[in-house]
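Following are the structures in question.
We did not get these values from a lab; they are worked out from the coordinates using the rules stated. These figures come from a predicted structure and were not determined experimentally. Cβ atoms are built from the backbone, for glycine too; each structure is taken alone.
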Structure I
Amino acid sequence: MSRRFSLRVSTLVLVAAVMLSCEQQTWESAMAAGQRALQKGDYSAAEQIFAAAVKKAESQYGLKDRHVAVALSSEAQALTAQGKYVEAEPAYLQALKIYQDAHGENHVDVAATLNNLGVLHRMHGQYTDAAPLLMRALAIKERLHGPDHPDVALTLHNLGLVYVSQGVPEKAEPLYRRALTIRETALGETHRDVEKSLSELIGVLRKLHREADAAPLEERLSAIRQRRS
């Protein structure tokens with residue numbers, strides 16, 4: 001028996017066992033099992049487990065309950081990790097509608113789902129769809145958390161990635177600089193998210209042929225990595 005076939009059989013056995021467990025146990029147990037599969041990188045198993053959790057939430061809590069939206073968002077995350085962007089979008093959209101109906105537009109769950117939809121569209125190459133979603137998420141986060149929250153920096157970073165992908169790095173630069181400042185202040189100058197922001201900003205400056213501006217940032221990035229190694 002080949003190793004690939006053996007792994008496939010093991011995954012199917014795991015999924016079958018968890019699906020049976022989902023029927024017998026709570027929604028919380030099913031979600032926990034799905035998260036474990038997701039963390040292990042077993043995205044196919046996670047997808048099926050979360051799909052079962054969606055059905056369980058619908059039957060237990062009703063079609064418009066937040067439990068359904070949470071499970072849908074997790075299912076979409078597993079689908080996205082497999083490159084199943086077309087399948088992931090309706091799951092995120094359904095979750096978004098539930099959150100909006102339950103909480104209105106200005107809620108953390110709405111902002112998070114808009115952010116995830118924007119990232120999904122970027123990964124799928126649909127940049128003109130991605131940017132407005134991320135802008136909506138950014139506006140909500142700024143209203144809820146203020147302008148200097150790490151969650152604001154996350155969406156700034158994601159929006160910058162869209163502009164880089166569109167070939168307009170000059171639009172990404174101020175977003176990356178703002179995200180970097182937020183992360184340095186909130187998380188400390190050696191945090192991994194600071195390292196990520198520095199790396200992205202350096203990449204943008206190189207694309208703009210501004211090596212002199214990139215050089216001091218490269219020194220900072222190198223120092224952070226040396227301290228961590």
Structure II
Amino acid sequence: MRSQVEQRFSEFFERWVLQLEQLQQQLLKLSEETRQNEAELRALVSKATNLHKEYYTVKWAAARDDVLAFFCPVWSSPLENAYSWVTGWKPSMMFQLVESLKKTRLVSMSEEQLRKVEQLRQKMRYEEDKVEREMERQQVAMADRRMVELARLATRARNGEAAAELEGLVNVAMKVILSGLEGVMKAADCVRLKTLKGLLDLLSPLQSVELLAATCMLQIKLREWGGRNVTKIKCSP
């Protein structure tokens with residue numbers, strides 16, 4: 001049975017994905033026009049960034065009530081979850097996408113743009129490492145002396161005042177754990193937002209539209225592929 005947070009966010013996410021699909025169609029259509037209007041390009045880029053900001057605003061508000069829901073999201077397929085990095089897409093993926101687009105359809109980038117994109121990539125990689133180290137610290141902390149002692153006491157406690165007192169200690173410990181996970185999640189989201197904004201600031205309006213169109217397409221297709229019924233193939237011994 002889904003929690004209230006899971007139910008509300010699932011409903012929001014379904015609506016959000018529909019908006020993303022509509023946005024993708026607009027981005028593709030505009031990027032393929034022979035004559036682009038720069039004002040229209042900028043307006044669509046702004047619309048895309050606002051849609052992403054809305055997602056994180058709603059996500060952070062929901063995470064205050066149930067952060068664990070975002071580490072095992074019921075609104076995503078197992079395939080989507082397999083490619084998730086601390087509750088979302090990995091920032092390094094955006095730089096790989098830029099490299100892929102350079103070889104296919106991305107409008108030619110200047111040497112200055114390429115240099116700045118590489119600088120941003122290195123900066124965001126450092127930020128990724130910080131998030132991963134903090135996530136590792138949170139995971140390792142589960143085995144520290146206080147948690148081990150609490151687990152030992154919980155195993156022995158049965159009822160009465162001791163059990164009630166222990167329940168209070170467990171609640172305090174869980175609040176610390178959940179607060180730590182929420183902090184890591186928000187830190188990861190901030191790296192995602194910095195990466196997206198940083199790239200859009202470096203690219204021209206048309207290049208930004210092409211990048212956003214490809215980003216939306218990947219997210220939508222990953223969701224589509226993950227939702228298919230996959231036939232399980234048993235390996236022969």
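Structures I, II were shown, and distance in nm of label points 7 Å out along Cα→Cβ at positions 63 and 175 at 2.0 was computed from II. Of structures I, II, the largest value of distance in nm of label points 7 Å out along Cα→Cβ at positions 183 and 199 belongs to II. Looking across I, II, the calculation of helix-only ellipticity at 222 nm (-39500 (n - 2.57) for each DSSP H run of 4 or more, over all residues; to 500) that yields -26500 traces back to II. State the single structure among I, II that was used to calculate distance in nm of label points 7 Å out along Cα→Cβ at positions 31 and 87, giving 2.9. Considering all the candidates, the number was obtained from II. With distance in nm of label points 7 Å out along Cα→Cβ at positions 95 and 135 computed over the structures I, II, the top value is the one for I, the highest of the group. Can you spot which of I, II the value -0.84 was calculated from, given it is log10 I(q)/I(0) by the Debye sum over Cα atoms at q = 0.19 Å⁻¹, for residues 47-102 alone? Going label by label, the one that fits is II. Once FRET efficiency 1/(1 + (r/R0)^6) of positions 55 and 191 (r between Cβ atoms, R0 = 25 Å, to 0.05) is computed for every structure in I, II, the highest value turns out to be that of II. Looking across I, II, the calculation of relative contact order in percent (Cα under 8 Å, 6 or more apart) that yields 9 traces back to I. Using P(r) over Cα pairs in 10 Å bins from 0, in percent as the calculated read-out, with 6, 25, 29, 21, 11, 5, 2, 0 as its value, let me know the right label among I, II. That value comes from structure II.
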